[in-house]
1. For structures P, Q, which has the highest computed value of FRET efficiency 1/(1 + (r/R0)^6) of positions 116 and 188 (r between Cβ atoms, R0 = 35 Å, to 0.05)?
2. One of P, Q was used to calculate helix-only ellipticity at 222 nm (-39500 (n - 2.57) for each DSSP H run of 4 or more, over all residues; to 500), giving -22500; which?
Structure P
Amino acid sequence: MPHELVARYLIPGIRALVAHALRRQGLGQERIARLLGVSQPLVSRYLRRRFDDILQELGEIGVDIDEVRSIVSILAARLILQNYTGYMELFTSYINTLLARGALCSFHRRLDPRLPVTCNICMNLFKPGRDPYIEEVEEAAKLFASRPGVEKLVPYVGSNIVAAKPQAKTIAEVVGLTGAIVRVGDKVAIVGFPAYGGSKHTASILLLAYSKWSDCRAAVVIAFSEQCIEKLRRTGLRVIEAGPHESPEKLLEDIASVLEKQRDPVDVIADRGGINLEPVIYVFGRSAMDAVERALLCLGD
């Protein structure tokens, strides 16, 4: 079964790469074991294997080596921040994305010759259902990922795009990518699929703005840079600043406080991050496509 294939050959390899990434950050084996939810002896076995050997094995299965490097870096970063929900979301989304792409099909057929060449079970089952708001985010993500040089706009922890249903009040009414848009060398990859509740953090930021201004119905989060902020200001967009924050838990409270003081609609929040928080820029728009087009202005001259 596809899930047995993933559990036996894919998940252990990715988890071993994450263990190596955490070790490079200076973490000891016991802490790595606690973060991964495995035993310390298993972590020891992971670390005895060479990182490049694990990558090569995953490549033989059908995984893009550069892409999995990027995913592993983000997974490790989320664990260090104790964002276990985010870790699980991205890990699961990545697995589902690989299945939906058919990335593991050739390997699966080598193991089980009974599978016909025409088999497309995973590619059908792991595609999201059709919904206008899901399609909106999907098309916006494709536009974002297709622009040359867009990798410069992707934060270390990845980008996300969200769009709220009309009159949305909860995260469950906001569509976002279940994974993220991640940097892979000089290009980007879309990991995961648009889904309701797919990006809790970015959706929470969007709802703070949408509750005040109905034109802020969508948002994209991009990498922080003073040059990007200046370009957005020059186009006439209204940019405000937030942070630095004392802790990840204070971030939403701080941004809510900053927005509460604004009388005029806000187009962009330049968030300066804080301890264990990467600085990022939130760009709002009337639709997901509108938010992405505004964010892409940062790539202009």
Structure Q
Amino acid sequence: MLKTAYHWHRPLMLFTLSMVVLTPIAALGMLLDDRVLVDSPIWFKPFKFAVSFTLYSATLAWFISLLEGRLHKIAWWFGTAFALTGVAEMTIIVTQVTRGKRSHFNFETPLDTALFGAMGMLALALMGTSLVIGVLLFRKSFDDPAKKWAIRLSLLIALVGMSVGFLMTQPRAGQSPEKGVLGSHSIGGPDGGAYMPLTGWSTIHGDLRVGHFIGMHAVQVLPLLIVLAGRWANARLAWVVSGGYLGITLLVTWQALRGQPLIKPDALTLTVAAAIVVATALGVAWARQPQKNIEKELVPA
């Protein structure tokens, strides 16, 4: 299995392997390095990024392996660009950790400003390469309609999740380059303070990283749900669960923009969440009904 996975897309799988190696190194750093940055262990950020990149890049390599001919050749180059961009992104993050500096929203010195600016450009490149691969997947014919739509829609939702990152770069009240910080993943207060274990998401302010993470990892969740659905999987089910997942991504992003922590939803958030759950449940029931020519009832392949 590992040998087969390595050949999905070698540059991406090599990058994935490097992130697998970095993950325990960063975890060890959290144990041995007592430095704290923005109220969390300084190695926490590279740890989270390494885990996220491991999952995303391996899945992207698998997506590329599904393409054939000219589509595969184009996707191979864009996948390689994604891998190189990921290496550059992680290099900056680890470099800033070794310097004891923030990698994000940092305008303290000309070097910090330049590195954060470079990360912004790299983030655009990561989105752009993913978008092109997504377009290529829309041009590929699949034998399995459920798998087809789960893959296509999951990558589109991942792009929505990535785009949430750009909301973090907006200036907050009282911030300016002269003060050394511009942007924040927290809404309603500064970054830092109490946070959830494992994720590091704020428990006192809205946190845009929630929607960013959930959206990005649709590429793992949605195809897995279709696999678990087994004989019940069809194109309608793929659209329904994708719609529900997108709804959750948008909901937690909206919740964060209102300055509300994920674990402290108000009545309005709970009402919308309940509506998404009910609508998805009804959609699943509808999708499981015996239908003929289901694929024709959806958008053309």
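Only the coordinates and a few stated rules stand behind these numbers; no lab work does. If you're wondering where the values come from, they're calculated on a predicted model, not measured in any experiment. Cβ atoms are built from the backbone, for glycine too; each structure is taken alone.
1. By FRET efficiency 1/(1 + (r/R0)^6) of positions 116 and 188 (r between Cβ atoms, R0 = 35 Å, to 0.05), the leading structure of P, Q is Q.
2. Checking each candidate, the match is Q.
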